[in-house]
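Enquirer: Some structures to go through are shown next.
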Structure 1
Amino acid sequence: MAVGWGEYLNIFFDTVFGFSLPDSIAGPPGDGGTINLPAVFIVLAIMTLLVYGVRESARANSIMVLVKIAALLMFIVLGVGAFTSDNFTPFYGGEKEGFGGVVTAASIIFFAYIGFDAISTSGEETKNPGRDLPIAILVSLGVATVLYIIVAIVAVGALPSDQLAKSDAPLAAALRDGAGIEWGASLIAIGALVSITSVVLTIMYGQTRIFFAMCRDGLAPRRLAKVHPRYQTPVLITVGFGIFIACIAAVVPLAEIVVLVNIGTLFAFLICNIAVVVLRRTRPDLERGFRVPLVPFFPIIGAVLCIYLMLDLPGTTWWRFLIWLAIGVVIYFVYGRKHSRLQQGEVVAGEAEMK
């Protein structure tokens, strides 16, 4: 998302001010540049905001969400005026036609769902997680799905899909080239910057909390889970992840990042679905904030769909993923398993508070 933010920043400069950043500082080596400075900037800026506190981050995110929803609604209103049903014929068009093309697109764009997963990692910082988290996940998923569908229909209706595919900013292109509204394209570029910023914030927040729980349990060094006395945030973890992510965003091309993120996310969702079924049988007495309905049917459906999408990803993605997975397994058995407090039968602070 940070790499994509850098691309939209260039588009914003081009549409509003008529200039672009030099390729040498606006893209990684694989994309004709030397370093992606915009991506580094947004990661470090979000890292700083997360260090200062959850309340401040939540306020900033709420404002950004309102801005990006307003931008999408504006796109729908402006774009529908240029709508033509001829752009939907043939419905399964493109280089890879048919349902297989839809599956390929779904497996590549699946990273967009990471934000919903991040909601579940905020349980300890939520007043009533048993009530609030299911509502937050389902309502946000429903709203986002409806917006995704409507925006996609309006975009294709305003500009043929083959022309949208050639643009790095398809929504801006739909308004500029399809509807002939130049100022609308500029506003969409601004909305995209705000939108992607909020996504970077959400994903980084979720990842730091996952690693915080791992460190507190002992799967990773516990000293990293130290909370800052003033800001009440895991500063060491947040800064460490910020620097690590910034380094990757600076030098790795977007296409390579996307496929790696997708297979990792799909595998994590697969494990979560399986874990729900396993824990229902092995730990039926475990206190739960809320329960997934119709187990094991929903988890089985989720696991099968994850595998289905994973199988459509390219082979190079698989062997890279397996290397990273092997490294993780080695770390777990060499360090994590021996130091895990849950593995040794201890009660972790978060679990004690939950009980």
Structure 2
Amino acid sequence: MTRIVAVSSAFPAHRYPQADLTRAVTALATRAAADGGGGLGKGQRTLLERLHANAGVDTRHTVLPLAEYGTLGLAINDPAINDRYIDEATALGERALRDALAASGLTAADLDLLIVTSVTGVAVPSLDARLIPRLGLRTDVKRLPVFGLGCVAGAAGLARMHDYLLGWPRHTAALLAVELCSLSWPRPAAPRATITTADLVASALFGDGAAALVASGARARHAAAARLPRVVATRSEVYPDSGDALGWRLESGGFRIVLTAELAEVVERRLSASVTGFLAGHGLTADDIGTWICHPGGPKVLDAATRALKLPDTALATSRRSLAEAGNLSSASVLHILELTVAEHAPAPGSFGLLIGLGPGVSAELVLLRW
């Protein structure tokens, strides 16, 4: 089994209460309308305030000070904005990975594989290549940059790491998820279509952050961390006819969020069968799972997962805490929740956990853990 030896999150220095972020987004969107960018319309301001108040978010981090968002370029595809993404994502990712390596007792030169997930900007050369000289990684390290999986990528990255380590049980691998969601906020004079309800929902939920995880194969020589679990098995599933529920759409004004109410409905209809079938294949039921780590897509998604799996209200408390403290971190969220889980309490040795990633497709990634 794959042994997780460290997990560590890193956040930008700028952290704000949700109320401050609500005011900032409102001002940006209103200026976009005033400058002819198709911004916030009358009545949408009330909706934005209600969505922000009901998002289950208390604080979020932003990669830039709030005052700088009004000075950004005209669109997310403005080279200056994407260049800022590359610089900031590389620096934040470096910090998360350094912290995880330090916690694991390993060095960058020990890594045989580096997987990097991000969906909030584009970098070629990819972020993993940029991290080689900064971290002192070996030049022959295997690299797997992942773009397009969105919020499910943290869980999927862990699953693909497990696949690799099954084949290379003496190797050590790292997974880095880094997302700068705030760079897609509406901005003054951006040549965008009219701001949609999906834009407002996204502005209420998503935060900036990174998380890194280090793991080793079953036959690697160094010892695993006692408080961290092993990966037992994984399962991937894409739900048919739900591709329009969640994702990005690339327009002349850049990335636009695609998000519908159908997402929570798909989770409630489909997740139970996925989890039940996966666990049954390992002689388990939901009652055997002592620790649940579920992507915090938002309060409605967490409520849908709770109902679908018939869980007690407290089962996803750590997911809700992550959402409250940092917002939806897209691919980094499940790794942040795993870090919170082991920091809050060590699950009993031998107990099982289930990590659930949810993302565009609509897709689910399930990772069975054992402490």
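Enquirer: Hey, helix-only ellipticity at 222 nm (-39500 (n - 2.57) for each DSSP H run of 4 or more, over all residues; to 500) derived from one of 1, 2 reads -12000; which structure?
Expert: 2
Enquirer: For mean count of other Cβ atoms within 10 Å over residues 18-25, which structure out of 1, 2 has the highest calculated value?
Expert: 2
Enquirer: Name the one structure among 1, 2 that Cα extents along the principal axes in Å of 64, 44, 40 was derived from.
Expert: 1
Enquirer: OK, next. Which structure, out of 1, 2, was distance in nm of label points 7 Å out along Cα→Cβ at positions 90 and 162 calculated from, if the result is 3.3?
Expert: Attributed to the structure labelled 2.
Bear in mind these aren't lab numbers, they're just calculated from the coordinates by the rules spelled out. This one's a predicted model, so the numbers in the text were calculated from it and none came from an experiment. Cβ atoms are built from the backbone, for glycine too; each structure is taken alone.
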